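Got some structures for you, see below.
Each reported figure results from applying straightforward, stated rules to the coordinates on display, with no laboratory input. These figures come from a predicted structure and were not determined experimentally. Cβ atoms are built from the backbone, for glycine too; each structure is taken alone.
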Structure I
């Protein structure tokens, strides 16, 4: 059964959702029916590109579609997603899941009542390098992560922690284990070009003993998306931008008892566009009544870590002022 789909919010990122929905529609995976945006000119332009209808009112989709990509500003996530989910419409919502934990809870509850799928757009989980690496992860103990981007005029309604760092907060929790508690967070951050936090660093400590040091900035001069971590006998490196992952391991001793050195293994990666992989996983889960690839609860957990990080940043700011 082909799901009837729509995209709500076709600005910078939503436009890419529309492109992929249209491509999948042409391949017979789904049927993109319409796009929606408050800006009529934007909606009409994208609709013309994809040869579908358009509207400024997402409520027109009620009873007309089976699944949507929701790529509107974070402040509107809860209102729109809750109504759609309760009506039984599956929703892929861009990260962060919402502004607050109560809003996230409202969305999760709406999905349960409507028996609809709620998936959170934690895009890096679908990066081919991370997909290739995931089966090799075992008991990571120390992470060093850098996520830096050039300044743009998008996503300025939220801090860099909710805009960029939340990707890495989610990935670290996923790799350490969703059930492993974060026992402490130390964080600093500053506004540079906006009145929000534009650059931040956070140190997370887990009950397992794992530690993660994460830096995020949206005022860099180059794009950096790298993660390195250590696990027993391995040093792991991943570059999300180049979609490369490698594992350096201490080679076993020879028969004579000497150590031959370090063995570097570059993983085989199937190069698929992460956003396409994310949307395909969403549609497949919705169509076949499978669990969400990135559940509302997982999105809530990432948001909780992000909000705790922002609290620590505020506490640090207060100390500095003193």
Structure II
């Protein structure tokens, strides 16, 4: 290949940034963007000097790779159509709405020899990349991901929308499988759970306490964990890491020493796209495979099931009625 011909399907809040970044890469030809909402594709395509389509099928035969940033429920339907045509696919997280749909994407990629990458963006955060160099059998995690209410992504709950970021990172850093999951959640401003807390105990004894909210008054993106003789605090937004270690090497009482890791700031999405394009060209491995995306999805679905059950029991105890949970 010379320049990789790329398209973007779904140019809403996140997809528009896929298109923006692709348009700046010399190794890429941004063939076009597709969005079913009238005028949206043209609005994004115009400033980027590319074509606008209202039907993603118009990209068939024109592209070598595609980013899919549509509502989650459409990921499998659209992604499989491109994979069947030999087109590499970067699908935004979560990989799909169900594990069965994730399997459809994974099987289509394998059958057609195509790259399938899942857009778990925080893997490319420079702070997380720095943490991966120092993590050593962590024992306890505390994660908070809070955001202002937005009408985007209301086709899924806060667990699949926001908490899944931290579920993915924690699963990546803990070399063990979940053994016990507890979760609670409440629907506040939408028909689905808007704030949730999960407690996950892994088989090796590590525990993670994770809170996610899309109805907060401030934006917080933090991950903290403890490992032997060290406490590590990650700020996703600032892209820095604070490390506090117990130093008992010197004479006298042990001392706490601190270290600040400040890797060069980068846009995680840009790094994600570069990884995808490198995989398309065969220059590197797929950064987050379909199997990895499915594993994180299955964990998120287990958390969701527990949270929905807890919510149903709470509502029943208050009203005596059996609530109807909207999973459409």
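Taking distance in nm of label points 7 Å out along Cα→Cβ at positions 47 and 239 as the quantity of interest, name the structure among I, II where it is greatest.
Greatest value across I, II: structure I.
With mean count of other Cβ atoms within 10 Å over residues 199-206 as the yardstick, tell me which of I, II scores highest.
The structure with the largest value is I.
Determine which structure produced the value 2.9 for distance in nm of label points 7 Å out along Cα→Cβ at positions 111 and 287, calculated from the coordinates; the candidates are I, II.
Of the structures listed, the value fits II.
Comparing FRET efficiency 1/(1 + (r/R0)^6) of positions 127 and 247 (r between Cβ atoms, R0 = 25 Å, to 0.05) across structures I, II, which is largest?
With respect to FRET efficiency 1/(1 + (r/R0)^6) of positions 127 and 247 (r between Cβ atoms, R0 = 25 Å, to 0.05), the highest-scoring structure among I, II is I.
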